[in-house]
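No lab work stands behind these numbers, since they all come straight from the coordinates. Only a predicted model underlies this, so the values are computations on that prediction, with no experimental measurement involved. Cβ atoms are built from the backbone, for glycine too; each structure is taken alone.
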Structure P
Amino acid sequence: MPRDLRELSLNTATLGYQWPLARVIAACAAAGLGGIAPWRRDFSTMPPAEAQARIADAGLTVTGLCRGGYLVHANATERSAVLDDNRHAIDEAQALGAPALCFVVGSLPRGGRDLAAARAQVIEILSQLSEHAAGSGVRLGVEPLHPMYAADRSCISTLASALDVCDAVGGDIGVVIDTYHVWWDPNLAAGLQRAGAARLLGWHMADWRVPTRDLLMDRAMIGEGVIDLIAIERMVRAAGWTGLTEVEIFSDEWNRRDPAETLAALVRNFRALA
């Protein structure tokens, strides 16, 4: 039996930001999707409070906001800018009605080699930001990224290390799981059970192309790569996730196509996943 499209949420990066947010919202609703996850850059065409109203009027659920992050810094000036930008991101998430703000935490500062120090900065900054988020209805979700990004995008490469950060920060923070980043991890099932429903704040799908032609912009459409998406989905659901499945695909190839074609392929492939 085909999957219910109301279980599907579109992360707007999947359409390559080729359409303004209003058009993406309308297209998702027309296709029968259940949700949408904007990026902060979408607010250039529609402020978050208006986006919240438009999304609700379209019958869609906001599954999250991308993104906060790049918390590692080289000096006090950068630290202040990091805090200001991420506090603003939390405020935008609150105005949007997003249950979680996804964090790509950043990694080595310019000239740096100390990953342990970078992780310590992540914990310190998230502790500050969790105070700002308290009472907002927005939870902070740490997304572990594939180890190929360890030098520049994220010093948090495994679900276990993301959960260690959550333990160190305390409070209401959790994790966001993306198949593209965690599918290779032999300890994934144990990590998902450790996270449990209380700390699972987002569930993203993308697929892995072989060979991968670009480290960032060559994700495969779901169902067209080598990741066992169904097996991971079962682990995520067994760990307690009850929300929608959010598809987030960064792809130069798909970005050269009409977004309507990309959305149609996503709908077709999602319905066929079994």
Structure Q
Amino acid sequence: MVAPVGRLASPLGRVLLIAASGACLLLALLAAAGRPPPAWLAALALALLVGVLAAGVFLQASGIFARPLVSVDTSRPEVAITFDDGPGGHTAELLAALNARGHRATFFVVGERAARDPQALAEIARGGHAVENHSWCHSYLTAFAGPARLAAELERTSALIESVCGRRPRWFRPPVGLLSPRVSRAAALAGLELIGWTATARDGAAGTTPAQALARLERQIRPGAILVLHDASLHRARMPIAAAVLPQLLELLEVQQLRSVTLSELVAASPGAGAG
């Protein structure tokens, strides 16, 4: 089942956020009135607020700010391999590996990169793979962007993808997966659904080896899993390693009689597809 854009996964998340914010505000008002609370109580309230905020931003399953799709309930032997940050110099190599073995993937592209290489988007779509939205410029401050401005950038990226591929994106994966109420609102304004992951290879991090990246994904391989690799690097000095990881990942899938399909195909196969 796909969660509606921006819906909170748990009312408890909202309650905790309101409670922590209210406690900090009350303690601040008491301090301003000359009745400062005990230091330990102020520290506890602040720690609770910081913890709730951090969980909302960094933990996709917390449901405090939004509920991105992180896996799909399905009995079919399928997973979704996804790639972030492209298109890049290794996209064609990854496509060749996928096509040779009959797997399909979903590519979350950065708009400004796609604008410089629309042919790469066309090649992705021509192979039966999906192209989705990963923002226009992959700013690490996306979680703080104004909803209207971010929505306009998402719309710009979606329009570019549609003009090249003939299909409008359905999904938006925020840069680095960071969430906030503004990201949730912008996605809703742009008509996009938020997507997370079951496991990420963290292959974009400096020092990650192909073996480490593969191990992180292998632990979470199961029907309905959403797996993340990167087909480009945001840092010129860092070479993407996904081309070294993907053949081994596909072998692992095939040993378990699993195949990779696009996200929309994976969702369509779930019992709750179309609900919510």
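When volume of the Cα convex hull per residue in Å³ is calculated for each of the structures P, Q, the largest result comes from Q.
Which structure, out of P, Q, was distance in nm of label points 7 Å out along Cα→Cβ at positions 74 and 258 calculated from, if the result is 4.6? Derived from P, not from the others. Source structure of the calculated read-out (distance in nm of label points 7 Å out along Cα→Cβ at positions 122 and 162, 2.0) within P, Q: Q. Can you tell which of P, Q yields 27 when relative contact order in percent (Cα under 8 Å, 6 or more apart) is derived from it? Of the options listed, only Q reproduces it.
Highest-scoring entry among P, Q, by mean count of other Cβ atoms within 10 Å over residues 130-137, is Q.
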